[in-house]
Structure 1
Amino acid sequence: MQAALSLRKLALSGLDPVDADAWIKVERRQAAARVNATMAKAELRVDATVPLIPGRAGDGAPKLAETGPIAVEVKSNQIQVQELPILRKQLARRGVSGGSVNLVASVNGDIAHPDAKLALDLRDLEIRRVSGQGRNSVLRRLPGVGASLNVDTERGAIKVAGQALLYGTGLLTFASRLGIDPGAVLAGQDVMAAPVTLDVKIPRFHLASLQKLDDHLRDTEGALSGSLALRGTLGRPTGRGELLIEGARVGKLRFGPIKAHGETDGELVKANLEVQQEQGGTLAAHADIRRGGAGSQQRLSASALSWRSIPAASRSSGSPRTRAAARSSARGV
């Protein structure tokens, strides 16, 4: 069986008109298809070949085989958002303009253990925001916003990596690996028991760079860095994470290192926060969150929440310190 279809100026709700040409050929043990579609200056091409099991006499319909060679490729050109009028308008309503999108995806090998790859690249978006009113209103811009995502599978594993961009440079990077065969996922196997690794890094981000977006941050400084490392399984991850803000300042208030730390053994999550004000005091907080099985209670407790005011003049003289403390806990099903 072989068929071809052509569509011109197809109107879909909320989208620009689409032109598409499709072709499909179904044989006894294989099906092949090709689709070429365009929307304004955006182009998308899909080529696919999949294995089939011949239908039994009487029902006639072939089925997708459990084994056999598969080849699927999806590819777009570099799509400029400004060249898609309706999409451009939708994003503009949300304060986003410019940018480009590029997509490449493929699936090859045996359908029982396919090798899949995906690369999605989003670049050069600009976030816009109006602050103030009337004649005092100001249009604020945050350029160079973007993200990239890469998925790569192999026999027994699925790997995902990517990054978030601000001002065209890396704001956050991550890499993960799920120890399960892609074929098993397609067959419906539970992924929660699969081993997982996840590493996230924030190299060094200057908070002052957000001043262009929000006027409330015009007198804020500090360098944010952090990391997260998880191991174990999706259902019971273990690991630790840290956040650090150095050189923090809000108006005339200056702070020493602001530290946040958390870790989990799969059942208990422990979190700590320490904020030090220069020529002032220290705020220290701790929280425990205990996980349970189905139907069991979740418990959150906070302890050692304290503020210690230590005037600079009294640190050397041994004068009394001002201290306050609080403890709290909550439970729920």
Structure 2
Amino acid sequence: MKSLILTLAALATLGGYEFARAQDAPPPALKKLGLPTIWKTTSVPVGSIFGQIICGPNAKMYFRRESAKQSGYLTPITELNPDGTIVVFDPYQGVGLQGRVILSGFDAGNDDHLYAIANSNADGKSYIIAYDDIGRFDWKAPLSKGVHATFVLPIGQDRFVVSGVLPRKADTEQWTSVTAIFDQKGNMVKDLKRDSDDNDQIQDSSGSFFNPAIQLSNARMAKDGSIYVFRASSPAKVEVISRDGRLLRSLSLPPPAPSARSFDFFLTDESILVSYSAEKDGEILAEGDLLAYDTQTGAVISKYQTTPGGGILACAEGRSITYLKPTEDHKFFRMGSVSLQ
């Protein structure tokens, strides 16, 4: 028994030493993230992309494009294939909803389906809508809460993580958010909202509020089935949960500068990647604008400085990140990948 106690004490001391050594380790050196050397021209006409780019299975991307004629929420969804070809479909066709319908968050599942949250002003409800692999309407179900979704993440077993904000009467009111797991019938099965979710709201000169923690949030599922829920708060936070909503760990991600704001999130096999913007336009973040974090501890493991005007950071997979950038004649987007060294 005495030898066992001594062994446990030695292990505890060693563990404390390893932790202290990790805490005292020098910060990672800043690396320059170059641009791809090989580009593939796509069939996507150049223009502003509305909202998030969804990185789906089989290296496909999904997004909506801005339109001078209508709100980005009403524009078609573009599916960009790895060979550069596209499929464009109207997500409103055949859904059977009345009144003015707005499609908010959407995502691609591993079951060859695309899922979206739609809001109708005719009945004031929100719906989960499913489409098949060529964009045809499959099924829909009303959510038990009406939410203008930032994202909807299919997590298998006919369940979805949904995050967004509830309707409000005036722009000058602060947002009330919802983050929860819903089933295929639209029932909330697990509330994931945290007390701090609505505390970091920004008010502009017109008096309107914006909740970056939720309205710039995102979520991805790792290969082991755990779910990473990203909140663009200050500092950014990631909660890792199981498919049934159990909290596995909560990570606070140190920013490259106190005023830096997180605005995009990627999950690779090895790290959490977060893009940052400076408080002032044109300002350079001296400690990097793309940071990689350890998925277990949230510690910074790599810092990158992206190339100004290099294009859109679209998706990340493995140890590479994919850019979208206009062709030289500014007619189409091209895509290319660069390694994260």
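Readers should treat all values here as calculations from the given coordinates under stated rules, not as data from a laboratory. The shown structure was predicted, so the numbers you read here are calculated from the model rather than taken from an experiment. Cβ atoms are built from the backbone, for glycine too; each structure is taken alone.
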Read-out distance in nm of label points 7 Å out along Cα→Cβ at positions 201 and 233, computed value 1.6, structure in 1, 2: 2
Comparing relative contact order in percent (Cα under 8 Å, 6 or more apart) across 1, 2, which is largest? 2
So distance in nm of label points 7 Å out along Cα→Cβ at positions 49 and 249, computed for just one structure, reads 2.9; which one of 1, 2 is that? 2
The value 74, 49, 44 for Cα extents along the principal axes in Å was derived from one model only; which of 1, 2 is it? 2
Give the label, chosen from 1, 2, of the structure having the highest value of distance in nm of label points 7 Å out along Cα→Cβ at positions 113 and 145. 1
